[in-house]
1. Can you spot which of I, II the value 10 was calculated from, given it is relative contact order in percent (Cα under 8 Å, 6 or more apart)?
2. Assign the value 0.70, calculated as FRET efficiency 1/(1 + (r/R0)^6) of positions 191 and 375 (r between Cβ atoms, R0 = 35 Å, to 0.05), to the correct structure from I, II.
3. One of I, II was used to compute Rg/Rh (Cα atoms, Kirkwood Rh), and the result was 0.97. Which label is that?
4. For Rg and Dmax of the Cα atoms in Å, for residues 47-230 alone, the calculated result is 25.0, 80, so let me know which of I, II that is.
5. Among the shown structures I, II, from which was the value 4.3 of distance in nm of label points 7 Å out along Cα→Cβ at positions 63 and 135 calculated?
6. Which structure, out of I, II, was helix-only ellipticity at 222 nm (-39500 (n - 2.57) for each DSSP H run of 4 or more, over all residues; to 500) derived from, given a value of -11000?
Structure I
Amino acid sequence: MTRAENPPRPRRPRSRPLLTTAACVLTAALTLTWSAPAGAGPSDNGLKGALDTILADPRLEGGAAGVVVADAVTGERLYQRAGGDRLMPASNTKLLTSAAAMALLGPEYRYTTDVLASGTRNGSRLDGDLHLRGSGDPTTLPKDYDALAAEVAASGIRRVSGRIVADDTRFDAQRLGRGWAGDDESSYYSAQTSALTVAPDTDYDSGTVVVEVAPGAKPGDRPKVTVTPRTDYVQVDLTDSATVATGQPGTLGIDRRHGSNTITVSGNVPVGASATKKWVTVWEPTGYAAAVFADALDRHGVRVKKDEALLGGATPADARPVASHSSMPLRELMVPFMKLSNNMHAEALTKTIGYEKAGRGSWGAGLAAIGDHLRAQGLATGTLRQVDGSGLGRMNVVPAEQFARLLLAVRAAPWYADWYAALPVACGPDRATGGTLRTRMCGTPAALNTRAKTGSLTGASALSGYVKDAGGRELVYSIVLNNYLTSSVKSVEDAIVVTLARSDTAAGSIATVAPRKALTSDGASDTTPATDGECSWQKPQIC
């Protein structure tokens, strides 16, 4: 997809994960020859010197790097550099969450969203309440709520004397993860977690609406705003926005006010400018789901008191089923989750694991179960800290060695093929294949060869996965880079992986690829403060 035309934005917060041009830079094709140094031990076939050379890149000066490379079959460590150091992994955290979810929930696990009736039926009238009960599905679309409403109408119910009771009690009431930045609150990758929510489109960004702003017909007009899905659950404030003459700068800003569902559109939009889209979180996804369902009931001729919905009410044990929707199985959900690095999928799965394994849909219960599973797989969980499912929190710290252990352990799992297929593919032909690696390592032996999970926050970047070297040997690698000041170190990661793909590590034939330098628009070396993030976190995605 191409980059949307976006106007200048306000100052970016220090920890907001945004895309920079450098974040998706391709690796240079420059190949160097490396020979093992004189007197090197028998375990050093030149790979150590080659990767050490790459990691000497000046962009990492003063920073931290944990890197481990291993034989995927034998587990033999071929390269280690600070592999035991605890570093912030960003979205590589999803490797832990996704593997635990596949193991503990199973690849065929499905969420259900149900409608039940309490009270008595008198012909087409229900003297009681309709209960909308969620189980945590982060992929429920407006059309799914429409299908539920159609089933209610088909059951013969045409009027409900009571209310819609939105049952989100499968999860606890803690909506935001530990250590998440407050200034990310309206950003769609930081949506609130609820057992009842709505995703506006098939990127499945649950708990968000899509706001599209286009200029008016002439200067002085208010911009035109469309919200998807159409719902009165959110309100748009255009007070501080205006259409300006062609050629004037655009200064558009779209944000949600804290603690409310008022979305403020501010700034100027030039006549003739392309529409700007932004995915914005809602405040309280449970109410959002109830509102979307109520609108669907109205379209299908079922009358209910829309403005009197009860949020968080448990469904009575004697309530009668009326309609039900099942999600895609977990093995399919893994694709949008991992390919697009979907934070809200990770958090829903974490709480789901807690509910299924401990009877509590909370982060605490879910993370405890994830930790128990990882420990059983041979990970030294005492050396890491996981505080959420996605890696959005900056309190997560995981050594590269533990990611390597996980990547080795999962190869024996019965669900490994589905999990492996969900990993992004370098230079994959589309977002459904390449995901967050779609534009990286193209034109190299790593293209369509390596599968890996990316990770990016300000000053933190990671890449962990699998690659086959030039001799056909499958390798596992984990690269976690922290505390750098440049805008991106993605090309350093790419250089390591392409070097592995170009080399015959068993024969000691190592072909080192130098990292391409990130450049600014004027061609100078980029030393600006880091603001890079997962490329899928910039809408529309350009990766």
Structure II
Amino acid sequence: MAGPIRIGDLLRDRGFIGDEHIRYALQVQRVTKEKLGQVLTRTGLVSEYDLVHTVAQQLELDHVNLDSISPDFQLLKRFNRNTCLAMRIFPYGVRDNQVVAAISDIPESKAEQFIVRATGMKPLFTMAEESRVISAIYNFFYFLDNPVEKLMQREVGIIAADTSRTVSPDTLINYILLLAVKQRATDVHLRPMARGIAVAFRVDGVLRNMAFLPPQLSRVTTSIKLQAGMDIAEQRLPQDGRWTANLLERRYDIRVSSVVTPFGENIVMRLLSQERASLSLPALGFLEDDVRTIGRLFDEPFGILLLTGPTGSGKTTTLVTGLTTLDLLGKNVITVENPIEYVVPLARQTQVNEGAGYGFSNAMRHFLRHDPDVILIGEMRDEETASTALTAATTGHLVLSTLHTNTAIGSIPRLQGLGMDTQMLAESLIGVVSQRLVRTICPHCKVEYAPSQEEIDYLGETVEKLYRGQGCEACNHSGYIGRTLVYEILVVDRDVREAMEKDIELTQLEDMLRRKGFKTMFDIGIVKARSGATTVEELQRVLGKTRY
């Protein structure tokens, strides 16, 4: 390719940014002295995924998801962590006598020389988001020198033998959290049993039993409550607490909840990584045509757009990712969330504080005085919030929020149950995206197979081959790494609006939508199973074994 790549021009030509965004980024660059790409992603003008994916396509390099990579630890031993950090390079494997290394920027000759000096082999570069490269370097180099499973077991033995109770359990708690980070867990469960404490992690939405601690370690519960600011003397009532922990150079908000069981207090710790919003809709798992549909919904000047689904279905992630597709430089965006999971630099983000009397409903009243273009409400949970959101939508604001319903169409009676007038709702609702998360097949042990008749009957169509993971060390023998979306998108057009005003039955509404090309979560699930993204077994686990 002739001449160096100009990141700004490349992104502008691909339609991700305009001239005004480049001018703003250059203004920031003059102050911060960062690379232009770093400014664009840090300020939220471009997602890291879109930046790296675009550059990778231009350079004809593979774009990899480092979350699904299982590195060669023998290879890592040849490299220095600090040099890898400085050069933003993560070597993770060998292929055809070449070192496969992830980089986040255009490869330079010094990067090639670094790998050749360390291994005697030439590099084969792939590209990944800078934040993921940094995270992989911190994580895997730490676990290379610190076998956290063995360290945890050693600490368990020390505390179990400590009859004088002088050894603090804090180190063990830290090892448990580090192991959770290594396993990509979102929640840690400490479940008291008759003869000990079961430790389980929720990984990719599924609970995995990790360890069983002796009963002498019950004081771990007290230590967790102490760190979370909970009342350690109260052992009869449920409690909630939180603390902030730094794990492998990343800041985590640890949300703690306790409930009382016959064997003691059951503790659940949720790990929330406080990070910049750096995803894009294709990276979440939306199909190409549906990315354009959702983009149009987020680009509406006013109305209500809802993300629905059960707890833990990724609603907030999709909501924030969709928000970052907007031209935030030219819009005043204000949010109220509980908690702030993703930082959107160009949005004015606020967090619920029930103790101070700041919740979703009264936040909305204050927001309307701040001249907003877009309002994001973390959850629409009561009549007051719904009423204020409806008022904001009818007065020219785009309102984004989440709701707990099982289907996109089911959001309509749910909103009516929150006191929304049917006529005003029909005028204000612009769309509903309902979603679930299904696990993706591990790429390291993925194989194809001939489906059974039961699977063919479940899919409702003839399929010659499907895919599954056999289980390997990379996926902890589960056959899955990571998750993708199955979803359905209800676009409220004139026909849907008229049907809502007439208050027709939901089954009639669904029949009408089907004729217009509406795809259910199950339809998207079939596409994902046929393409090898997930399995029929996983669809049955998430969507049910009976087709609806």
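Any read-out appearing in this document is the output of simple, stated calculations on the displayed coordinates, not a laboratory observation. Keep in mind that what you see is a predicted model, and the values were worked out from it rather than measured. Cβ atoms are built from the backbone, for glycine too; each structure is taken alone.
1. Label of the source structure: II.
2. Derived from the structure labelled I.
3. This figure was derived from II.
4. I
5. I
6. Among I, II, the structure yielding -11000 for helix-only ellipticity at 222 nm (-39500 (n - 2.57) for each DSSP H run of 4 or more, over all residues; to 500) is II.
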